[in-house]
Structure I
């Protein structure tokens, strides 16, 4: 297939996409397009099965829903390209560049063409540059990602069991809900990744770097953690040392979250005496903690979105860097609590399929006692603060966008606010 005939096929494909007379779906199966400078073409739904696109320049192109079964994309430049729901089974992307490409919901499972004939059936992404790529809900079972660069990539709910990520760079990637069961992650770099709800059963993590990673609700049964670096990792580290009843409630609650309520049980810890407890890094989203005694509790970096904490006693509790988005804290007691860099902003309500409803659920702090609380750097966007007491609270660098501070300050008759901008405001 020479360049002229290729571009003619592309032109007729555009007519096909727009329903114009004479339009024909591009059928480029087995086409020889190696080293071709294709440019940012639109080949949505085109047939390119078995095509040779090695070292082709495809940056910015649209291959969404295209048939690329068994295609050769070795050393190809797919930077910024769209391959949404494309069929890439058995494709070879070894050494390809796909930085910031969109590969959401693609099928990247092993195929049955040339790779099988050569004695292997693994999708080849060895040493590929996939920086910032979007692979959400893609099929990557058994893929070869040896030493690939997936820094800052999004691999939410990817099916990647038995895949080889050894030596791969995944720093800062979002791996929420990913299936890495029996995968090889030996020597991989996973600093700061989000592995919330991930399945790592039977995986090899020998020598992996998981410093500052988020490891809430991660399944690690039979995983090899020899030599793993976990400094600064966010996880509930003392689960086995908690009282049996509380331990069971947390495990059931994690199962309830992970299955969307289909299994497990929502934690009901209302009015429980948990004073001084260490639950740092726990996922208590949606739990019922109304009226609970949590004075002096260690809840740093906890995930408590939409958690019910009305009337709870959180005096002197450590909630630094906790996510309390959309939580109900009305009439809660938080004097001298540490809420530095916590999130008290609104939550974007989602539909069952994960799409936004366009509605925000605001954090409720009405009537809360926040006197002398440390809210340095906290996100208070749109928080409901009616009748809250904030005398002496520290709000240096806090985000108070769309917060009715004027009405709140009127109810404080003692102390001073430390707002962190301009002069301190007397109350």
Structure II
């Protein structure tokens, strides 16, 4: 019996079916990608617009000590201009770009225009403007300094700013200190410190470096005193520190040592205040101990015991011209020539409080003396009276305690 054979083509149907299935899978696999390409794109929500606020807003009689503040919400400040015509006002921008403030008070009785710009997170810009006029005061405060423009002073001379109206409160005093901008040719670390309500002094932690140039730019205009008076003018001056000239008087050894730029130049005999009681004041004649600075020099200076109330008795002396007189305390202590006490110089103290040196040495000392030179009185049994205490008799900790902003390092002069 013959066996029936399947045609050869029938054996190829299996591979063909498999290929069709694969093709179907391939086609079905492409379909989702094609559909995905047709889906709508996701849209990002735009960032909110930046909002700017300018204070003060439009108006008149604005208090100048409050300055200008610009704030941004949902954005960063890119530019602020505060101008009173052709002049622009300084300001600082916070690190996050959200706040801008004027650095100092505004001028009194002046019209200002403010233009501010900011961008949001998308970089879209916005602007804001304001215009206002500051208050014109009825009472004016005038600051003054102990140093004049062009002066050359000693390494111990503090910079003293005095006011003719009181300034109370930490915030008001801090505003004054921020407005006192010092620059020096050599960086100096120091601090402002308050003496009452009408005086603030600057001194370095140590003495000024010799031959330093100093510039003060006091942005005083617009500062308000506690009684309502306003400063209406800024104050600017430049001066220099001269040689380092330090006098050290030892009242026990009766010697005066004089150091020029740190090196001993002279070592002279001297006679200081005697250890006797002043009948007019009840105080000893001893030269006061402490660190002082030269206040002025005069040749001659007329001196008399009447200036301290002694009109008779063994300690009285009439008005007398005293030559080569260099004053170092407000109460009236001097280094001066004293021919009448040459025999005591180097062995005893016989003066009314001054430091006596010989007629030969006095002209040399006088010629070198400059306001602000340091005078140190050692080993006296009598401390300085309150009126004679100098800025150098306070500890650095005490000095900083009476400062609102603390220690600062001066910017460098160009």
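Just so it is clear, none of the values below were taken in a lab; they were calculated from the coordinates. The structure displayed is predicted, hence computed values, not measured ones. Cβ atoms are built from the backbone, for glycine too; each structure is taken alone.
To which of I, II does the computed value 2.4 (distance in nm of label points 7 Å out along Cα→Cβ at positions 235 and 299) belong? Among I, II, the structure yielding 2.4 for distance in nm of label points 7 Å out along Cα→Cβ at positions 235 and 299 is I. Looking just at relative contact order in percent (Cα under 8 Å, 6 or more apart), which of the labels I, II belongs to the structure with the highest value? Once relative contact order in percent (Cα under 8 Å, 6 or more apart) is tallied for I, II, the winner is II. When semi-axes √(5λ) of the Cα gyration tensor in Å is computed for each of I, II, the one that comes out at 49, 25, 17 is I.
A value of 0.70 for FRET efficiency 1/(1 + (r/R0)^6) of positions 179 and 395 (r between Cβ atoms, R0 = 30 Å, to 0.05), calculated from one of I, II, originates in structure II. With respect to Cα Rg over 2.2 N^0.38 Å, for residues 195-402 alone, the largest value across structures I, II is given by II. If distance in nm of label points 7 Å out along Cα→Cβ at positions 99 and 291 comes out at 3.8 when worked out from the coordinates, which of I, II was used? Working through the options, I get structure II.
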